[in-house]
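Engineer: Below, each structure is written out as C-alpha cells.
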Structure P
Amino acid sequence: MNRLADALYSVAVTLWVGGLWTVGLIIAPLLFHQVPDRSLAGALAGQFFAAIAYIGIGCGAYLLFLMMARSGAQSFSQPSFWIVTLMLVLTIAVQFGVRPILEGLRQQALPGEVMQSILRDRFVAWHGVSSVLYLIECILGLVMVLLPPCGK
C-alpha cells in the first residue's frame, strides 16, 4: 500500500505541476499566436485553465491527505505541506474568485468584446492579478518537484 501511495504522490505532483506548465507556458501562448480571433483564443485558454484548476484541486487534496495520513501534525513543519497548501489556495482563489470576475466583465461587455469596452482597464487589471497568481503557483510547483515528499 505504501508503494501505491508513493506512486500516486508522484503522479499527482507530476500531473498538477506539469499541467500548470503545459497550459500556462505552452497551450495558452500557442492559442493566442495561432487563433486569429483573440476572443476565441481567450475562451479556449480559459477552458484549459479551468480544467487544470480542477485537476489541481483534486491533486492538492490528495497530496494534503497523504501528508497528513503519513505524518499527522508533523506535516505542519514540512515545507512541502505548506507549498501544496499555498498552491491549492491560489488555485481556488483564481478559479472561484478571479475567474468569475473576469467572466462577469466579459458578460457585461456583450454584445461587444470586453477589450473594446469601457471595462477594458478593469479586465486587464484582474487578468494581471490572475497571471501573477498563476506564475507564483508555477514557481511553487517547481519547488514542490524539487523537494522530497512530506513524511519521507
Structure Q
Amino acid sequence: MDLLLERLISGPDGTLGVFFVEDKAQCFTLEDEFRLVKLPGETRIPAGRYRLRLRALGESPHFDEAYGTAFARGFHRGMVEITGVPGFSDILIHTGNTTADTRGCLLVGQTANSAALGLAGSRDAYRPLYQKLFAALSSGEEVFLTLIDRDR
C-alpha cells in the first residue's frame, strides 16, 4: 500500500498537510515545523519515502493505555510507526490538535485551521485511517508513506 502526505502550509510553529490513501484524501495532518538542523521532538521529518510498521501492544505504553481508554474496547491494537528516517526515531501517527501534541510525530484530523495551525476532529479522523493501516500492516502487507513538501 502506498500512502501520500502533501505538506501544504507551514509556519514558524508547524506544518499542515493532506494525507492520501489509495489516491483519495483521507484526512488533514499536523506536524512540527521545518528546520535545517533537527531539534528532538520539534522538527518534522524530511520529505521522502518511508516504511510504516505496526508496533505491538506494550511497545508504546503511554499510547496503549490512553488509546485503550479513548477508543472502543478492542479497537487499539498497537501504534503505527514511521520507520527508516535518518536521525529520527519513535515517529508515530496519532491523535492531537496542536503542535504541542506532536513531539515530532504526525497528527491527523478531520478539519484544519490554517490561521492557528491546528486540527479538529482528530479521533474521528484517526479511527478510519487506523483501521485501514492496521488491516494492511497486520496482514503482512508492506505500507509506505511518501512525504512531499509543497509548502516551501
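Engineer: Taking distance in nm of label points 7 Å out along Cα→Cβ at positions 97 and 113 as the quantity of interest, name the structure among P, Q where it is greatest.
Structural biologist: Working: P: 3.0; Q: 0.8.
Structure P comes out on top.
Engineer: While we're on this one: Here mean count of other Cβ atoms within 10 Å over residues 105-112 has been calculated and equals 21.4, so which of P, Q was it run on?
Structural biologist: Q
Engineer: Tell me which structure, out of P, Q, gives -0.27, -0.71, -0.86 once log10 I(q)/I(0) by the Debye sum over Cα atoms at q = 0.08, 0.14, 0.16 Å⁻¹ is calculated.
Structural biologist: P
Engineer: As an exercise: helix-only ellipticity at 222 nm (-39500 (n - 2.57) for each DSSP H run of 4 or more, over all residues; to 500), calculated from one structure in P, Q, equals -5500. Which structure is it?
Structural biologist: Checking each candidate, the match is Q.
Engineer: Follow-up question, since we're still on this one. Looking at Kirkwood radius over Cα pairs in Å, for residues 57-128 alone, point out which structure of P, Q has the largest value.
Structural biologist: Top value of Kirkwood radius over Cα pairs in Å, for residues 57-128 alone, among P, Q, belongs to structure P.
Engineer: Just checking, which of P, Q has the largest value of FRET efficiency 1/(1 + (r/R0)^6) of positions 73 and 89 (r between Cβ atoms, R0 = 25 Å, to 0.05)?
Structural biologist: Looking at the calculated values, the largest one is P.
Values in this text are rule-based calculations from the coordinates and carry no lab data. Keep in mind it's a predicted model, so treat the numbers as computed, not measured. Cβ atoms are built from the backbone, for glycine too; each structure is taken alone.
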